[in-house]
Structure I
Amino acid sequence: MNFDFPTLLVLACLVTGGIWLIDAVFFAPARKKAAAAAGGGVADLPEAAQKGGYREPLIVEYARSFFPVILIVLLLRSFLVEPFRIPSGSMMPTLLVGDFILVNKYAYGIRLPVTNTKIIEIGEPRHGDVVVFRYPANPSVDYIKRVIGVPGDEISYHDKTVFINGKPAPQTPIGVYTGAGSGARETGALEAVEQLDGVEHKILIHPFAPDLPPGCTVLAAGKVVVPEGHYFVMGDNRDNSNDSRCWGFVPEENLVGKAFGIWMHWDTGRSGFPIAWDRIGDAVK
C-alpha cells in the first residue's frame with residue numbers, strides 16, 4: 001500500500017478547518033452567551049467559561065491549534081518546496097544514496113495538490129535539469145533523473161554518448177571513480193563531465209557494459225523523437241539507471257519539480273558517522 005501524503009494533508013486540513021469553522025459559527029456564540037450569563041462577561045471569556053463549566057471542547061481546541069500548522073505545511077509543500085530522499089544510486093555521482101534534497105515545486109508551473117492540475121504556467125524543463133517526476137508506469141512512485149530531450153528533440157545513445165539532434169553531448173574524462181558508503185559498488189567506474197546545452201555535470205560510465213541495460217528497448221531502433229508534451233530523461237549513472245531508454249517518455253503532467261539543493265545526507269552504509277557534512281548545502285546541478 002502506498003502512502004499518499006498530499007491527500008492526507010488535504011484531508012487533515014479539511015477536517016481540522018471544518019471543525020473549527022462549524023464550532024465558530026454554530027456553537028461558540030452559544031458558549032459566549034452562557035459564559036456571560038454566568039457572570040464572566042465576554043471580555044473574560046476563557047477564564048469565565050472554565051469557571052462556569054463552558055470550556056471549549058477538546059476536539060475544537062486541537063482543531064484550532066493544528067489547522068494553521070497543517071495549512072502552512074500544505075501550502076509550502078504543494079506550491080513552493082518539497083523534500084525528497086534519494087534511495088538509489090541511479091543519479092551518482094551527482095546525487096548519492098542517502099541525500100535529502102529540496103525540490104522547487106513552481107519551476108514548471110503551479111499545480112493543485114492531489115489532482116496535480118496545472119493552474120499557472122511558469123516555465124518548462126530544459127536540457128540538463130534534474131527533475132522529480134511521477135514514474136509513468138506507477139504514478140504513486142517518484143523518480144529523479146536528468147532531462148536529456150525536450151519536445152521535438154531526436155535522441156540517440158551509443159558508445160556511451162548522448163546525441164541530441166545528431167550532435168554528441170561533449171564529455172571530458174576525469175578518471176576512475178571511488179565510491180563511498182552505499183555507493184562503494186560503483187568504485188572503478190569511469191567519471192566524466194558531460195555538457196548538455198551548456199549545463200555541466202558529472203556522469204559515471206562502465207565502459208564494458210552495454211549501452212542499453214537489459215530489457216531496455218526504447219532506443220533499440222537507434223533513435224527516437226520526443227513527442228509534444230513529453231520529456232526524455234536519463235540517470236547520471238548511465239549503466240545503472242532505469243530511465244527513458246527502458247520505459248519511454250515522461251508526460252508533462254507527471255512533473256513534480258526541479259531539484260536544487262541538498263539539505264542533509266544520511267547513509268548508514270558509510271563507515272563511522274552516517275552524516276556526510278560536506279554535502280549539506282550543496283547545489284544540485
Structure II
Amino acid sequence: MLDPYVLQTPDGQWHAVWALNEREKLFAAASSPDLVYWGRQTYHAVEQGDNVQQPVLRYDGGFKVLYKSRNGQYYQAGSNDLKTYAAAMALPADDYNNQSIQVELPGGKATGQQHKVAWEVVDKLLKSVDLGQYKAAKYGEHTGQDAQRFAGLQPLKATIRLQPGKTVPISRLLTGVFFEDLNYAADGGLYAELVQNRDFEYALSDKEYRDPKWNSRHSWSLSGEGATFEIDSLQPIHANNPHYAVLQSAQTGARLVNTGFDGIVVRKGAKYNFSVFTKGNGKLAVKLVNSRDRCWRAVR
C-alpha cells in the first residue's frame with residue numbers, strides 16, 4: 001500500500017485509494033464505515049501513463065481518482081462506486097491538488113490527510129491499535145519466556161479416546177493445495193532440474209530490470225587461463241531457446257561451473273542424468289564437486 005488517500009463522503013462512509021507499487025499502472029480502493037473495518041479491496045488497471053503514483057480521491061456526487069505518472073503527466077479516472085471506472089483522461093497539473101500533509105509522529109514523519117472526526121471515531125481507532133499491539137506481543141512470544149508465562153500452571157491429566165470408525169480418508173489429490181515458491185521450492189525443488197539457468201535464458205526483464213545480475217550468464221562462472229565465455233544467439237538449436245554459450249580455450253583445464261540452486265543436492269546411491277548439446281572440438285568432462293573442489297563423480 002503506497003500513498004493511501006482517504007476521503008469521507010456525505011453518507012458517513014470512508015473511502016481510500018492507493019498505489020500498489022512503483023511500476024504498474026494499477027491502483028486499489030476500499031471503503032469502511034468506521035476506519036477500522038474495511039470492505040473488500042478492488043483493483044483497477046489504467047491505460048494512460050507509465051504507472052500510478054500518489055493517487056488522490058475526490059467526490060462531487062461521483063468519485064474521481066487523480067494520479068501522477070512517471071512520465072510527468074497527470075490523469076483522472078471517474079467512477080460511481082469505486083469498482084468500475086471510465087477510461088482515464090489527461091489532467092492539467094493545476095487540477096491535481098494533492099491535499100496530503102506531513103506530520104511528525106513518535107515513529108517518524110508520516111504523510112496523509114487531515115480530517116476532523118467525532119471522539120467516538122478516535123476512541124475506536126485507539127482501541128483498535130491497542131488490540132493490534134496486544135496481538136503482536138502474543139504472536140511474538142518465544143520459549144525464552146516460558147518460565148514467566150507458565151509459572152502458575154498446574155499439572156494436567158488428559159484422556160485421549162481414539163475413534164477409528166470415524167476416520168476420514170485424505171484425498172491423494174490434495175498434494176500441492178498450498179505451495180509457496182520460497183528458497184527454490186519450485187526450481188531445484190519440485191522441478192527436479194539441478195542446473196540453474198541451464199539454457200542461458202535468464203533475462204533482465206524477468207526481474208523488471210531491477211537486478212542487473214539477473215542475465216543470461218547468471219549462475220555460471222568460468223575459470224582457466226586464457227579461456228572466454230560468451231552468450232550468443234546467432235545459430236540457436238531451437239527458436240524457443242535462442243541463447244547458447246560459446247567457450248574458447250587455448251589449453252586443457254578450462255571449467256564452466258554452475259552453482260545450482262544454492263548448491264546441488266545429491267543423495268548417496270541415487271542416479272542422476274546429465275544431457276548437453278555441444279558442437280566443436282575436444283572432449284568434455286562433467287564433474288560434480290564439493291566446496292573443497294573434490295570430485296564426487298566424473299563422466300567423459
Structure III
Amino acid sequence: MVNKHSLKDWLVAVRPWSFPASVMPVVVTLAFLYWMRLDVNWINGVWALLNIIVFHAAGNTWSDYFDYRHRVDRADTHGVRTLTDGLFRPQEIFRLSLVLLLVALVAGVGLLMRTGLPLLYIGIGGVICTLLYPALKYRALGDLVIFVNFALLPMLGTAYAATGRVDWSTMWAGVPVGLITVAILHANNTRDIETDVRADIRTLAMTLGAPVSVAVYYLEVLLPFVWVVGCAAAGVFPWWTMLVLPALVPAVGNVRVMASYPVHGMEGISRLDELTAKLQLLFSLLLTLSFILARVLS
C-alpha cells in the first residue's frame with residue numbers, strides 16, 4: 001500500500017539521480033534547434049522533456065523489477081537496493097512501473113494531439129524499447145537499446161514536437177551525448193561481469209570480455225570530444241562547442257578509473273557508473289551552453 005512508504009521511499013524507487021541521462025539529450029536538442037534559428041514551440045519542448053522523465057522513471061522501475069525477479073540484483077551486488085534490501089515488495093515496484101508508464105502514455109497522447117502522426121511512431125518505439133529492455137539487456141543488446149531510447153528517439157521526438165518536422169541533423173549532437181550515456185550502462189555492466197555470470201544472462205561487457213570492455217569504455221567517453229571537434233572543424237557545429245573540452249578532465253579521470261579494473265576488479269570501478277553519469281551531465285550542459293552562446297553572440 002502507498003501509505004506504508006514515505007515520499008522519499010518513492011523517490012528512491014524511481015532513481016531520480018539517473019534522470020539527467022534522459023533529460024540532457026532533450027535539453028541539448030532544444031539548444032541545438034535554438035542555435036539553428038528554427039521556430040521552436042517551447043511548450044511542446046518542455047512537454048517532451050517532462051514526459052521523457054516519466055518514461056525514464058517507468059523504465060527504471062520496470063528494469064529493477066525484472067533484474068530482481070531474474071536474480072541479477074541480489075544482496076551482494078552493487079546498484080539499486082530498493083528490492084534487495086526489502087524496502088519495497090516486487091509487486092509494488094511492478095505496479096508503480098505500470099502506473100508511470102500509463103501516465104507517460106497519456107501525456108504522450110496529449111502531445112501527439114498537439115503535433116502529428118510521426119510522434120506516434122517515435123513514441124511506440126520508445127515504449128517497445130522500455131518494455132523489452134530487460135530481455136534485450138540479458139541478450140547483450142542493452143547498450144544498443146540505451147542509445148536508441150536515450151539519444152536517437154528522444155532527440156528526434158523532441159525536434160518533431162518542437163518544430164513540426166523530423167530533423168535528423170539533431171543526430172550530430174545525439175552521437176556524442178548518446179555515447180557517454182551508453183558508457184554509464186557499460187561501466188555498470190563491466191563492473192558486474194562476475195556477478196552477472198551466475199544470473200545466467202549475457203551483457204555486451206560479458207560477451208566482449210574484460211580487456212575489450214575496458215577499451216570500449218575508453219572509446220565511449222573520449223570519442224565524443226573528437227566528434228565535437230570534428231563537427232566544429234567541418235562547420236556542422238559552431239566553434240563555441242569547444243566549450244566541452246574542459247570536460248576532458250573528468251573523462252580522462254574516468255578512463256584512469258577503468259584502467260584499474262584489471263588490477264582491482266569490480267571494487268575498483270564500483271562508482272564508475274556514477275562518475276560517468278556526472279560526466280554526461282557536465283558534457284551535455286557545456287554543449288547546451290555552447291549552442292546558446294553561439295546563437296546569442298552571433
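Each value in this text was obtained by applying a stated rule to the coordinates, not by laboratory testing. Given the structure is predicted, the values throughout are model-derived calculations rather than measurements. Cβ atoms are built from the backbone, for glycine too; each structure is taken alone.
A few points about this structure:
- Value 23, calculated as relative contact order in percent (Cα under 8 Å, 6 or more apart), assigned to which of I, II, III: III
- When percent of Cα pairs over 34 Å apart is computed for each of I, II, III, the one that comes out at 21 is III.
- helix-only ellipticity at 222 nm (-39500 (n - 2.57) for each DSSP H run of 4 or more, over all residues; to 500) derived as -6500 - corresponding label from I, II, III: I
- Comparing FRET efficiency 1/(1 + (r/R0)^6) of positions 145 and 225 (r between Cβ atoms, R0 = 30 Å, to 0.05) across structures I, II, III, the highest value is found for I.
- Comparing FRET efficiency 1/(1 + (r/R0)^6) of positions 137 and 273 (r between Cβ atoms, R0 = 35 Å, to 0.05) across structures I, II, III, the highest figure comes from III.
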